[in-house]
Structure I
Amino acid sequence: MSLVLRKEVVSKVTGQAEYVDDLHLPGMWHGITVRSSIPYGTIKRISFEDGVPWAEFTVVTASDIPGKNVVSLIVDDQPYLASEVVNHLHEPILLLAHPNKYILEKARSLVKIDYERLPEGPRRVFKDYLMEKGDVDRAWSSAAHIIEGEYSTGAQEQLYIEPNGMLATASAEEGVTVRGSMQCPYYVHKSLMALFALPAEKIRVIQQETGGAFGGKEEYPSMIAGHAALLAFKSGHPVKLIYDREEDMAATTKRHPSRTRHKTAVAEDGNLLAMEIDFEIDGGAYATLSAVVLSRGTIHAPGPYRCPNVRVTSKALASNSPPHGAFRGFGAPQSIFALERHMDKIAKALNLAPEEFRERNFLRTGDTTATGQLVTQELDLAGLQRRALTHAGYFEKKRTLAKNGTVKKGIGFATFFHGAGFTGSGERYLQSVVKLHVSSSGRVEILSSMTEMGQGTNTVLTQVAAQTLGIPYEWVTVLRPDTARVPNSGPTVASRTSMIIGKLVERASEDLKRKLSLPPTYTLTQFAAACAAHGPLELSAQFQEPGTIYWDDQKYRGDAYGAYSWAVYVAEVSVDTLTGETSVDHFTALQEVGKVLHPVLAAGQIEGGVLQGIGFALYEKVLFRDGAMINNQMTNYIVPTSMDVPPISVLFEEVPYEHGALGAKGIGELPMDGPAPAILNAVEDATGVAFNHVPLLPEEVLLG
């Protein structure tokens, strides 16, 4: 497809784009959250010390909630405001609002909460899965080799540029309207309906320009939207609630920490016989999205390998830390890190080159995955791997990179896949809808709840409509997500936008051509004339699951995803044995993601994901004390900067997917999965030391 200008680029570079903190309403007040200072205990008493004019403030506690005190999501277990028991540090207990935002911080310090601190209770299990194929127990006796390993990953902060923020108006007569930074307007809408016990038409959620999200604004905006709306409801004023960076980092969700154990049976010829995998994630104090994170991590744990006997057991466990939630890749980066480190360990034990061992065991067209899904699409992982390794100069560098001296160099890779769209029956359950409004002049407006947050949603959906209809890109616009105006197209998550929602835009566009009785080929003049003859039109398209896809939720078997994206990532590193510092010198990222709709945006997604993966591997360590993040500032939570970005070679293979928009598959989650294992495989190549956890910090390298 031809390159086009990003839809939102002019408004952003000229400063016209309005983020939530740019908004001001007459009579607007400001809000703040008072949070728990202990990880676990009961609330005994709340008092307000002298020092501010308390009569001027609005104070909201759990007793002020008109509906259900719960953030509605998958499991309704997280309260908007703790009333009796607190389950983690920084848990919201009460809310304050005042016209002067500068007095709020002082007021927060004057709220005194007495607790009875309790010892941490037993670790509850939020969710568990069992995924089986074949007979693992019978395979051990016939194995020539049995290799075991344990691997772990830490939490990771999304660190979007714009912190969480909401502006709310609320009254019993007019209902509730919130505007803010978010990924999923209908998640917020659902939760506010329960919070205020109001019907759908009384709740309106509008996405403002959103400065990044990466999963961190998937479920958490329901919490801050509810807080702003409760303050607005009680005060009678619009209320804006904006987190500063420290509060955002301390109180909101992170990537789930994980621990994975592998036990693998291998035949004398190097073929996999059995994989037994135990995968656990730390969910924090409340369930939030742990079930779906665990699900994806479970399905991706055996990777793109052909193995007749597989058993994956997995658990999401509760702890007294702020809830962990969605982060790009959500579960797959954790389990794929373990798998790809383990694959190198097996290859070393068998005295095989890592690429040769993988090639012997790759899935091929006609094979079945660990869930029993038949691979029907064209698949040549061995060819992808050879192309990536050749482009990276892997074989020559493997021989020639310096292993002597204080700076040791190495090269490593990871081969992996990522399911595009929701798992199993998720898309069938959502039944997403997209609408097109077409004017008499032929201008087209796309209505969906998919959010633009820097990744290019509006650009790609516009491209799909324009190309399908054969009209100029400029003739198509995308309506801002607003639950009073757009249908529920599901959440902007899981690499589903281009593939699933783009396909609905394509279908609606094809329906429009039929509605206009256009010939197979037509001119722009003919299109405009047909629109003028029909007058304004509205068309819609709803998701229809392909008849070839089937998933059994009870048995956890079948077609886990409509399509997978496949990739091979190669990292070249230097390890300074005096300082312990590891730097990535060059990175090659080759992926097959179906049809590439916008090469620049696609490459940007890969480059951004690789950089986040480098941070996950080498820099970003969340330090916990009593379950809470204590390095919640950008001065002591270290992320890669522009100086840490290596040259990144981005390569694509195109195998169009018939059920994706113009052949596209998912792309956004994929690049988070491969960097960490590729980098640590390269570190082992450089140093000879097998590090099996991330992030790998300099002091840990020095300790060996």
Structure II
Amino acid sequence: MNGLTYARGDLPVQLGSLVRVPLRNKLVEGIVVELSETRAETTFDVKSVHDVLSATPLLPESHIKLCHWMAENYVTTLRHALAVILPPPPWSKLIPQPTTFYRVRKPDPDVRGTKKQLIMEFLQSRSDGATLQELKQDTNASPAILKALVERGIIELESRFDVTVPVILQKHLKALPVLTSAQQEVERTIREELRPSLLFGVTGSGKTEIYAQMIADTLKAGKQALVLVPEILLTEHSITRYQSLLDRDAIAILHSRLTPAARKKLWLSIRNGDIALVLGSRSALFAPIQKLSLIIIDEEHEWTYKNEQTPRYHARETAEALAGFTGAKLVFGTATPSLESWSRTKEGRYHLERLPMRYKEQAMPHVRIVDLATVDFGKMYPFSPTLLNAIEQRLHKKEQSVLFLNRRGVATSVLCLDCRRRIVSPESQLPFTVHTNHQGRPYLMDHTSGLLADMPTVCPHCQSVKLLAVGAGTQKVETVLQQKFPHARLIRADGDTIEHPEQMRKLLSDMREGHADILLGTQSVVKGLDLPEVTLAAVILADVGLSLPHFRAGERIFQLLTQLTGRSGRAKAGEVIIQTFRPNATEIAAAANHETEKYLDQELKLRAYTNYPPSSSMIRLILRDEEPDKRARALTKKLQMTIDERQLKLSLTCAPTFFGGGREWHILIRGDAPRELLKNTVIEDAIVDVDPVETI
């Protein structure tokens, strides 16, 4: 159900108004999502709206339009779309509450009593009236005396909404950014461009300075700005930069870990116009900004911009729709553009601006690739002597190192050190994943088909016995580092140690103030951190991402490696070390040589050849709970019949996967227009995921 129909009568109902309506013999709150000037013909009685709770719409028209767009684009309901835009009900707490004023109605010179006379004198001196609090403070008036004067008709009550004084956003500006001539030209061009802009700048090129200048220009025009970052933890890194530009009180930080009370408080501040800049993760996109003029999506390539709960929106496409409804400028920034954004620049849908040099022409770090198949680890796996020596040199020079590990858990695949092939599943022809049972014994699992297998003793391709379970968790790596460098100050940053922005704030502070020597972590250490004393960045095992059974696996590992190179040498000469069993892999070679555009163009050609996004569109149907296999196969058969009947250019894949320790089935629809298939098929018991990031 998308909504209920009511008659508005003579009430001042507007699009986005908060109203009360009768439903099942009681009054409930509702948001007006559509208005019609003509009454639709119905077979039932249409009830009337009881009353309007807000003088002005609770949501701006742009957000109502966005709800409709999300419902249609992501095949969901308006109810689900509203759930991510509004805080939880009751929504009446989000509207301004009226204040009761007392004022003289009919002066009466015969009022007796010292206190009553004092009240009358005070009110006669206040032409706009006074609140109960003001009367108590200045005349010590009691509610009983005021009630008596009201009943006699001498004074009257008036409910009045406080008049909000327009906030002068420009007053919040502090130190303005200083741009180089190249940055000034890029900022000017983006400002004049009508299309969404992709700001493609190498790591450390000063994209944030351009963002800051655009935010400053927005505030000077009396408008508001929105900046999205891919993860909650990165707000702690970003806030430092924007606090040097704006007063802290003018910045709202929004993310999903806020308490309901804190979220409502910020929601009201933003809606009232008290906030100049909204900063946050993907859900901040729905902040009720009344004068939105600028939307910036930093690190636009990150997969975390995709919501994995209903409605399964992607912030990139949703921001583009919101910018269209509000007229806001839309800027995507990244050092490693997503294939989707890169494709749109090729098509002319996005405007492209480049920043090919680092800020103040700081040199890119030197990159070394270490072939792990030639390394004698001893007891130091997964560290090569090359990497250990480089860390030791930084410790000696009192410089810092960042070490990246792509996974927390156990090994992700089995590699033959002779033929360099992975052990793959005969069912899916994709790499097995290594797990351990409750006794600690390893076994293989194919997450696509569910096939289980014993750990092999020889390579099935070349019969070599030189097999290695590739991968190590951060805890194991931390142990090796502590044994090798017992006096080094080590910080570990992964999902086990960093759960809240406050912990990330302390980590960044320790690194900047020189209280740590080595930062070891998963993806959070790769993204957007600007740490001047870091001169060594290393990926401990680059192959982990390349082994994943996913068509985006190569793109993701390339992005991670390229982002990692940006953590080193931002203020002084830096070095990057990439440890890998596949030194000739396209992604590794391109990242090592800083050949981003070359890699993107090659990958686009490959996607076109294999008909994967962005060369095609994709929808995933997810079936869980009871007998998902039978339901999935039946639905697949039904969909295939529709494809054949309508001669649609679509392909279907149906396979099991694992979810939360249990099993679920996925149906993947891929082709030119998969939505056309869903328009003619009733999908009742499956989750619809449009443009999925994760696929079977």
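Nothing in this text is a laboratory measurement; each read-out follows from the coordinates by a stated rule. Please read all numbers here as calculations on a predicted model, not as lab measurements. Cβ atoms are built from the backbone, for glycine too; each structure is taken alone.
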Of the structures labelled I, II, one was used to calculate log10 I(q)/I(0) by the Debye sum over Cα atoms at q = 0.08, 0.09, 0.10, 0.11 Å⁻¹, for residues 194-537 alone, giving -0.50, -0.62, -0.76, -0.89. Name it.
II
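Going by distance in nm of label points 7 Å out along Cα→Cβ at positions 418 and 602, which of structures I, II comes out largest? Before the final figure, lay out each step's value.
Details: I: 1.5; II: 2.9.
That would be structure II.
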With relative contact order in percent (Cα under 8 Å, 6 or more apart) as the yardstick, tell me which of I, II scores highest.
I
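So if we calculate FRET efficiency 1/(1 + (r/R0)^6) of positions 90 and 650 (r between Cβ atoms, R0 = 41 Å, to 0.05) for every structure here (I, II), which label has the highest result? Let's see the in-between values first.
Details: I: 0.60; II: 0.40.
Structure I comes out on top.
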Given structures I, II, which gives the highest value for Kirkwood radius over Cα pairs in Å?
II
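If distance in nm of label points 7 Å out along Cα→Cβ at positions 98 and 146 computes to 6.6, which of I, II did it come from? Numbers along the way, then the final one.
Numbers: I: 6.6; II: 1.5.
Answer by label: I.
Suppose FRET efficiency 1/(1 + (r/R0)^6) of positions 234 and 610 (r between Cβ atoms, R0 = 30 Å, to 0.05) works out to 0.40; of I, II, which structure was it derived from? The partial results should precede the final answer.
Details: I: 0.05; II: 0.40.
Structure of origin is II.
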